[in-house]
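Quick note: the coordinates plus some simple rules give every number you see, no bench work behind them. Treat the numbers as computed from the prediction; the structure is a model and nothing was measured. Cβ atoms are built from the backbone, for glycine too; each structure is taken alone.
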Structure 1
Amino acid sequence: MTNCVLCKDDLKPEEGELIWRGDYCRVIMVNDPDLPGFCRVIWNQHVSEMSDLTYGERDHLMSLIFAVEEAIRRVMDPDKVNLAALGNMVPHIHWHVIPRFKDDAFYPGSAWSARTQETSKSHLESRRALAKQLPIAIKEAISQLY
């Protein structure tokens, strides 16, 4: 598919940062000012449904998602981690791994909900500083898989 935003390899800085890339998947840290540490695990080939993957591919993808979640929990100590695979807007397999805090802008709704509150500037700055540690932590967590 030529117009799929998740098929392209080159990211603009405002879109995020490539953290890790393997043969089948890649991990991106999304540049979301309200949700520092928001990551996306993307299947490299344009495939729209999980059931289109082989069982081994599914296991591989989910292992990566769990490694990213574990790294986020260890580094950022969120109140909750949301995992989401929707694909309604972009029908390309990708999972959102989102650290959530009770004072984040959308809590208790989803990351795509209407804003419910303002997070203090100091909390956001602290979380952004922690999120800068995620690339190394995620690479370490993934390296333990192999």
Structure 2
Amino acid sequence: MKKQKRRLNLVELNEKQLFEIADEAMKNAYAPYSNYRVGAAIVCDNDKTYSGVNIENASYGLTNCAERTAIFKAVSEGVKHVSKIIVTNGTDELSKPCGACRQVMSEFMGPDDIVYLANQHNDFKEFTFKEILPLAFSDKDMD
């Protein structure tokens, strides 16, 4: 009789496992101008993870951050909610999502969803989404 493989519940992935996914993705970052490589990994309600990297462009305004790359990949497959995200980079400093990334995250994350900020040494700090973007602009502001 074949032994059933236990399916990993991705919602229960810890920050070290997510870091490994983001760190592996970061190897594919396209950062020839800044040399600032970033990787991100997200956990979604469809029990999948998605990773993303920063993708630079000579016209800097067309650059896309790792966080948005991961979220856009997930949304393109039907995801509407991200429960966890980790962002890492190849430096000693913890990653900090830019304002555009935080706004995109606000579209798909709730105030109590988890954001891990990490660095190349596997150092982490955990936040709720509300902690990294208090007073987020949302669809409720458009009523």
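Key figures
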read-out	value
Parent structure of the calculated result -7000, given that helix-only ellipticity at 222 nm (-39500 (n - 2.57) for each DSSP H run of 4 or more, over all residues; to 500) is the read-out and 1, 2 the choices	2
Structure from which 24 was derived, relative contact order in percent (Cα under 8 Å, 6 or more apart), options 1, 2	1
For 0.30 (FRET efficiency 1/(1 + (r/R0)^6) of positions 25 and 105 (r between Cβ atoms, R0 = 25 Å, to 0.05), calculated) the corresponding structure among 1, 2	1
Given 10.6 for mean count of other Cβ atoms within 10 Å over residues 49-56, calculated: source structure among 1, 2	1
